Structure I
Amino acid sequence: MYNIGDKIKILSMDGQPQYEGREGIIQRISKDPWGDTALYGTWGGLAIYPHIDRITVIEKGETK
């Protein structure tokens, strides 16, 4: 499970090899029109789809 504020590292991103190794903070979590979870954050302009892309949480964000 991912949360807003988590710091993540992208291990691989489907069709986007230039994103490999990037790190960032999750700023928004939403569902796309097909019901899949999409993560948006400070790693760049593209959404991460955890069911397709491989990421790891480096540091958990503060929970409220």
Structure II
Amino acid sequence: MYEELDLFGVYLAPFVAMMLVAWVITQPLNAISNRFSLPCRIWHPGLFNICVYLVVLAATVLFWRPF
């Protein structure tokens, strides 16, 4: 069971932390794709970035271990 995170007296859902972790992981992936000019070859780069973020978020939720 996931427990709430206490951030200076404000309780946050654990999904907020998962979203932040997924965003931090997604940023280097976006930089790598930009380095290899992948957005020029994709029909809709914004949609691709959201899909990559959702895949990383799903993996984060799957492998999240409460500490």
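Any read-out appearing in this document is the output of simple, stated calculations on the displayed coordinates, not a laboratory observation. Remember, predicted model here, so these are calculated numbers, not experimental data. Cβ atoms are built from the backbone, for glycine too; each structure is taken alone.
When distance in nm of label points 7 Å out along Cα→Cβ at positions 13 and 37 is calculated for each of the structures I, II, the largest result comes from II.
Kindly point out which one of I, II the value 4.2 was derived from, the read-out being mean projected area of the Cα convex hull in nm². Intermediate results must be reported in sequence, preceding the final value.
Details: I: 4.2; II: 5.4.
Corresponding structure: I.
Out of I, II, which structure matches 1.6 when distance in nm of label points 7 Å out along Cα→Cβ at positions 5 and 53 is calculated?
On the way: I: 2.2; II: 1.6.
Checking each candidate, the match is II.
Assuming 0 is helix-only ellipticity at 222 nm (-39500 (n - 2.57) for each DSSP H run of 4 or more, over all residues; to 500) as calculated from a single structure, say which of I, II it is. Please report the intermediate quantities before stating the final value.
Numbers: I: 0; II: -21000.
So the calculation was done on I.
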